[in-house]
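A.B. asks: Below you'll find a set of structures to go through.
Bear in mind these aren't lab numbers, they're just calculated from the coordinates by the rules spelled out. Every value quoted in this text rests on a predicted model; they were computed, and no experiment measured them. Cβ atoms are built from the backbone, for glycine too; each structure is taken alone.
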Structure P
Amino acid sequence: MMRFTAVEKFVALVSVFVLVSFAFGQSRNNVRSSADLDGTILTVTALRTNSKDPIRVDNLFLYENGVEQKIKNFSYDPSPARIVLMIDNSQTLRADVESLKKATMEFAYEIFEGDQLFVVAYDEKPEIIQEWTDDAKKMETSLATFRKKGNPYLFDALSATTKEVLIPLMPGTRKTVIVLISDGLDRGSKTEFDKAVAELQNQNITLYTLEIPDRTSGAYRRNQPKASEVLKQLVEATGGKSFSFDEPQVAAKAICDELRNNRYLLSYFPTNTSSYDARRVFLLGQEGIAIRTKSAQPPNIK
């Protein structure tokens, strides 16, 4: 049986430590390389306001954490949209059931061929009202289950919708959208607001709102934004847009038209930025280009 001296044992331990450290470093580098090979993709809404000329890469300027990034590709996305309509049907919402039904149905009349809708209503639990469909009559029948009761657990409903309805469509479907019909009030969710926002950003889900008047009249909310501020932050964080609940037809047409005609995919390889932290994203267009995207990008390495 072979025996080792104390010095030999020490040398062996140091050698093992060096090898393990090297392997770990290589593993981290391999992960980084893999992420970099895939690049980063942003969903973008863009249009020229003063001409019909195509928007090109050299018309755009992208920054990540203040560092300018080289855009690899910018291309129009012709794919059909998958739109989840999320409706607050809690007891004290300042909208009656018939108005909520009407606003929801407007989207069934405005979607384009290939688009599909999914309807979720929420109070203290999210409830599937209608699974994926483009059939207006089927949707109209399903809305008979709308009611008003309980408190609005908005953040829990957003998280559940992201995980259970939209993530199963990925990665094949990129044009994923939530239209939130609400005043932005959350009263009781276990999910924190920042986590709900991060989940949307991580999956490139764009959120639009049909904003109902705030039932709290702007009251301070402990440990979370005021109701109206919730809607504002959700829209800005995901590259969406807010509309008034009072004009649902205008909102539905604008959202469906935008998704069909003004959606693009932008890809780039992040440089001089951390792979382990969330990265702030800032996208600019030359004069005459209106452009929106999400405000932050998740880490490359999770």
Structure Q
Amino acid sequence: MNKIKNELLNLGLKFISVDEKLVRIFLETSPSNVNEIVIMPAVKMVMRKIVNKLQNKRVYGRVYNGILNGVKVSVIRSLVGCPNCSIAVESLKRCKTKIIIRTDFCGGIENTSSNIQIGDITIPKLAYCGDGTSPHYIMTHSELSNQLKSIINPISKFQKIITGNETVFIAKPHEELKNILVREASSLLPNRVKEVDLWTTDALFCETYDFINSLRSINVEAIDMETSILFLLGKIYNLKTICLLSVSDLPGNAKYDFIKTNEIHLEVESGIDNAIKVLIKALPNIKSLLA
């Protein structure tokens, strides 16, 4: 019976491309069912909030299609971390997708030059590739090493680097897309919107005080687990990418460090609700970038 199933599967695969096979494996649908604009949260709570606002909703595997503010979008949950995000983007580049907007949470890094607060809306103007996935893409696409700016890993100021990335490359979003979101967010939420330098990490539970202080030393104001690879793959595959993130916690803060205390700020949920409002309001202008 297994032999028959395998022969039937291989017979079916002869009629589709390798690209379509990969999309079907990871998104559980055909590439034709994915729209040009994709909203890509990582956590379930944000996914649910966005999907609940979709009009004319239809579901194709992991893809939720519908209309927001008159604009056709697909909503796809990447799951947490750069490896998951890279798989999602690799799938999307094999569809007709042209714009990817990551809307989710980030941590805020308090420092003397900023007043980052829980519930603030952050729009990264760059992302440090402190993750483990980005270096593999930079090695595969070696020309990137000459195209991207880089820094020495700031943790080296505080401890000896015995493993990991000694050189950290910097990836950026699509500039025009970023400017649209900054304008819309600033008009809707004055004084709560911040363009930030963001650091992406893989290790949520390794955010030590030395690590946080190293980020402060280079004026990083936000940290997450997906943005760097999204921006990097946007550059590699000519996709317009951007992030619109709400501050959920303050790593290193005695009261509001997500992994060290039980205190949950009242503005955690209102912050992500505001981010989604900004996104929906901005969609008609974002759509204009498809032309």
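A.B. asks: To test your reading of the models, identify which of P, Q gives 2.6 for distance in nm of label points 7 Å out along Cα→Cβ at positions 101 and 165 when calculated.
C.D. replies: The structure behind it is Q.
A.B. asks: Given a value of 29 for relative contact order in percent (Cα under 8 Å, 6 or more apart), point me to the structure among P, Q it was derived from. Don't skip to the answer; put the middle values down first.
C.D. replies: On the way: P: 29; Q: 24.
Of the options listed, only P reproduces it.
A.B. asks: Taking FRET efficiency 1/(1 + (r/R0)^6) of positions 141 and 261 (r between Cβ atoms, R0 = 35 Å, to 0.05) from the coordinates of each of P, Q, which one would give 0.30?
C.D. replies: Attributed to the structure labelled Q.
A.B. asks: I have 85, 50, 38 for Cα extents along the principal axes in Å, calculated from one of the structures P, Q. Which structure is it?
C.D. replies: P
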